[in-house]
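Structures follow.
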Structure I
Amino acid sequence: MLTKEQIQKYHKDGYLVVGDIFDPEYTSAFLKAIRRHANKDFAAIINPDRPEVLMSLDERPKSDLTIEEIEETSHMCRDVISNKMTIAALKFLQENDIVYLSSQMIFKEAYSTYADQAWLPHQDNRYIDNENGAYITVNWFLKDSDPENGGIYVYPGTHKLPILAAPDKKSYREDPGDNPGRECAVPEEFKDKKTDIILAGGSVVFLHGNCIHGSYANNSSRSRPWYSGCYITEGEYYNIGKSSKRIGVSFP
């Protein structure tokens with residue numbers, strides 16, 4: 001599904017935007033399903049593809065959702081994670097077989113507790129600690145995204161850097177007003193390359209784990225929800241993590 005030019009762009013910049021993997025109707029249906037599990041603060045949910053995770057969420061009355069609804073949502077999440085077009089693209093970009101590790105739903109709901117949360121510049125691979133740079137994320141934007149409603153920015157080319165020093169920092173369900181992300185120093189030669197990614201709803205961003213990126217606060221009346229899946233080249237080392245509890249799942 002990827003062209004030679006797209007693959008070259010990914011290897012040059014460390015990220016790639018693809019807009020034709022999920023149709024608008026499925027995107028809307030997924031968002032409607034996953035929103036059923038949000039708490040009053042619209043805090044992030046790690047691994048909603050695992051039914052036991054959705055079952056254990058205790059911020060809302062258990063009677064709000066049926067077991068069938070929980071299973072339906074987790075099944076939709078697994079469908080997204082194992083989407084054939086996505087997996088094919090990942091294999092092209094990684095030039096190898098890949099395994100799925102974990103996922104996260106970030107709502108960035110307008111006017112919610114986490115709306116003004118802005119991720120600090122960081123490398124996702126800092127959490128994985130794979131020295132070979134074999135980590136990649138697939139980020140599905142469920143609505144339009146731009147700097148005003150909390151969109152992301154990247155520093156193209158920084159994926160060619162090693163994992164940079166970054167202090168430990170809580171990056172899941174942080175205290176209100178605290179910006180997450182294990183912040184790293186952007187090297188001087190990349191500072192003027194900061195690029196805002198403006199996307200239409202339904203777009204997918206493939207992001208190299210070493211590519212430095214962050215996000216803006218959502219100061220608008222528009223939400224910026226996304227669902228992110230995390231993958232790594234098969235056979236490569238990864239940190240299991242306390243919150244993410246990564247588990248390698250292979251694809252045929």
Structure II
Amino acid sequence: MGVQDVKRRYRRSILGPLWLTLSLAILVTVLGMLYGRLMSSPLDRFVPHLALGLIAWQFISGLVNDSCNVFVAHKGWITSMRCPLSMFVYKSVWQHMLILAHNSLVYVGVAVIFGIFPGVPGLLIIPGLALVSVNAIWVGLLVGAVCARFRDIPQIVQSVMRLAFFVTPVIWMPDQLGARAHLALYNPFAYFVELMRAPLLGQAPSTLTWALALAVTVGGCLVTWLFFARFRSRVAYWL
């Protein structure tokens with residue numbers, strides 16, 4: 001279902017999903033040249049940081065934003081037949097994984113240009129991506145159900161995600177905050193961006209990053225389980 005959604009979205013398009021990759025590559029080039037000079041950061045350090053940050057952010061924000069309509073968009077399925085609601089969340093996660101695979105071509109280009117070889121730490125992208133995907137599942141279930149009940153929530157989520165982009169170290173580096181670098185720890189999105197970015201830069205995410213990301217994962221799964229234990233049967237009526 002996820003594959004068919006991607007094909008349908010780019011039907012009769014010559015490049016298909018590669019349009020997203022091309023636009024991302026242009027964005028990385030422009031922002032890299034502009035912000036690299038504005039922030040007086042060496043391009044060989046800033047551009048890879050920016051490219052991987054944008055790749056990770058587009059993956060994470062896409063999952064969160066799509067979770068708002070994950071059940072509403074499949075109202076016909078849910079109201080006409082009995083099926084696991086998680087199926088539609090899995091479809092959304094897989095769909096964004098396919099887009100992530102296309103966007104990874106931007107990383108390959110950046111790695112070749114700046115001579116980046118992640119080595120053994122690069123293998124940590126596997127558990128990092130798995131952890132992000134697990135969080136995407138509980139976020140999709142929880143936010144999707146709440147948005148089915150309250151139709152104003154999607155606008156709030158989209159506004160929050162736009163704001164979160166600027167306060168997450170995507171186009172800036174935590175060390176640029178100086179003595180206030182610790183403030184990035186209060187942003188949960190920063191943990192998951194780092195889990196996807198650090199391994200591909202040849203760095204191992206810190207133990208604190210893993211611990212905080214795991215804490216968010218366990219807490220989110222628990223809250224979602226308690227919520228669905230009570231309201232799962234009502235979702236079809238909310239649609």
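Nothing in this text is a laboratory measurement; each read-out follows from the coordinates by a stated rule. Nothing here was measured: the structure is a model prediction, and the numbers come from that model. Cβ atoms are built from the backbone, for glycine too; each structure is taken alone.
Could you figure out which one of I, II the value 1.6 for distance in nm of label points 7 Å out along Cα→Cβ at positions 30 and 206 was computed from? Computed on structure I.
Computing distance in nm of label points 7 Å out along Cα→Cβ at positions 6 and 102 across structures I, II gives 0.8 for structure II. Identify the structure, out of I, II, from whose coordinates log10 I(q)/I(0) by the Debye sum over Cα atoms at q = 0.21, 0.22, 0.24 Å⁻¹, for residues 54-133 alone was calculated to give -1.01, -1.07, -1.19. Computing log10 I(q)/I(0) by the Debye sum over Cα atoms at q = 0.21, 0.22, 0.24 Å⁻¹, for residues 54-133 alone on every structure in I, II gives -1.01, -1.07, -1.19 only for II. log10 I(q)/I(0) by the Debye sum over Cα atoms at q = 0.12, 0.15 Å⁻¹ computed as -0.66, -1.10: which structure among I, II? It traces back to I. When relative contact order in percent (Cα under 8 Å, 6 or more apart) is computed across structures I, II, the figure 32 traces back to I.
If helix-only ellipticity at 222 nm (-39500 (n - 2.57) for each DSSP H run of 4 or more, over all residues; to 500) computes to -6500, which of I, II did it come from? Going label by label, the one that fits is I.
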